[in-house]
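Rule-based calculations on the coordinates, nothing more; no lab input. In this text, all values refer to a predicted model and were calculated from it rather than measured experimentally. Cβ atoms are built from the backbone, for glycine too; each structure is taken alone.
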Structure P
Amino acid sequence: MSAIVEKALGLWGLDGADWQLIAARENQVFRVESRTGPVAVRLHRVDYRSDAELRSELQWMAAVAAGGLHVPEPVRAIDGSFLHVVDGVQVDVLGWMAGRPVGATTQPLDVADRTGLFHGIGREMARLHQVSDAWTPPPDFTRCHWDRDGLVGDAPVWGRFWDNPALSQDDRALFTRLRTQADADLASQSASLDFGLIHADLVRENLMIDGARIQLIDFDDGGYGYRQFDIATTLLKNMREPDYADLRAALIDGYLSVRAIDLTTLDLFLVLRAATYVGWIITRMDVDGAPERCARYAALTRQLAQNYLA
């Protein structure tokens, strides 16, 4: 990838700058030392998002940053564009975000003021929704939809969780029942559900702390969806914490301090969020540790589905 990085640096006027790989998850992220400070160069996973989707993501992030939230701000290339394709790889550049992630999903939460942090996360999530609602996307804006079809339709955003080949026969039957019931519940209540642009992946790794500042990163899976889905995503990854009830209450209080939301169907979105990971892992079963992760995702979804269907 070094040749692609070097070519990309030229497109952004960063020729000769020092760079290093700092993350290799869905995308490869490089820290580049520019004359005005560090920036992040992203090389996107091939065939995951279209050029139109990535341009839309960057436009949205720019609007969110202009609205006062702490998010990576897109940097325009020399020709004024946010995105270039270099040797078949989509590349963009973002302002560098200092600080550290809130934590890692599989590790115990290690922060001092736990409820204070979650109150702040809820507040920033609500501000994201508020700023996004106030923004008018351009006519060609294109992002994925975490709606009824995107969650339980024939081709969900992250895959047909009920068809994961690693599932036991009992789990396959349970998850099929869950899909049917969730589809009916979403159909009957969709008109009253808060819907709009959401981040869709506010897990610990995508929440960064810099002093008292909470920063939201990685909008890769952001799009149109139910606002409760954003809340559920953050809560789901903290359900194993001993003070989960307090963290949940703090997150919701923080959110409600900015904008109102009806949370009567939050349990539905918690189980649907868990189910999305069972679908997501299907195309990644060749990655190290995938079978164990798949089993963990299925176990949590099984527990939540049984509770919900009961």
Structure Q
Amino acid sequence: MRPVRALGAAIVFGVVTLASACGGGGGEKEASAAGAGKVTVQAANGAVTIPEKPGKIVSLSPTHTETLFAIGAGAQVVAVDEYSTHPQDAPRTKLSGFSPNAEAIIGYEPDLVVLSDDMNGIVKALEKVGVPVLLEPAATNLDEAYDEIADLGKATGHDAEATKLVQTMRADIEQTVKTAGKADDLTYYHELDNQYHTVTSKTFIGQVYGLFGLRNVADEAKDASGGYPQLSREHLLEQNPDLVFLADTKCCGQDAATVAERPGWGDLKAVRDGGVVELDDDVASRWGPRLPEFVKAIGDAVRKVR
């Protein structure tokens, strides 16, 4: 299995656990003299006080790396984790968000570390030596995604840019959904890997599809309650989805041609009618600035099969 970067952190091989806690978007400058020149942000690990504009940021989350650069804080970022593939000029290192090493992180002398998972007790390890840590878990809905962008804006001195980014994202997504129209007459299957791991409507990704009213063929599947079931080939063939979205083009080399060659898949409506959509794995699994691109891909597919 592969890491599913769920609109997630890098979505872990096969199954991903989306943390329900989220940054509250409640950063506020401290009024006391002792807090002058600092800002406090309410994150999943509590109230975090950091320099008003940190100059050495380490990001251990691909999604948050994208956000930092999108809001103009890229010049403040000194190191990012191995899965932070966008933008290309991000200072990518061998730092891991899955097995974080406090000593390696501290070596960059950060005045802010941003992450989406508290693996190996890394939050306490860094706080113990006085390094401010902002824990912003994988968003479980759009509002949480927007709140986390706002949090990063407050934490880095880019409040206005973060606000503008959220406004643009909202507007772009709303326009795409409006243009495509409701599609509650259509069914879909979102593929995380070529072992048929997928998402249900309760996940962040499933809620994005829900904006269009699309019906998820995984919702009634066995083990669907966890949000990330593995479907059987028989279930998929029986459900015969109108649309198949491939979020495994990079990890697993899947495309419309490979799907058509699968046993029994040639007769599926999605394959027969051009409803197989090749997504960028990263865009389809992160809850940051490129989310409107994912939404647009869905909207374009809906209009195509109509």
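Details
- Read-out mean projected area of the Cα convex hull in nm², computed value 16.3, structure in P, Q: P
- In this comparison of P, Q, the computed figure 19.9 for mean count of other Cβ atoms within 10 Å over residues 208-215 is attributed to Q.
- Comparison of P, Q by FRET efficiency 1/(1 + (r/R0)^6) of positions 96 and 216 (r between Cβ atoms, R0 = 35 Å, to 0.05) - largest value held by: P
- Structure (P, Q) behind the derived value 0.95 of FRET efficiency 1/(1 + (r/R0)^6) of positions 184 and 264 (r between Cβ atoms, R0 = 25 Å, to 0.05): P
- helix-only ellipticity at 222 nm (-39500 (n - 2.57) for each DSSP H run of 4 or more, over all residues; to 500) derived as -9000 - corresponding label from P, Q: Q
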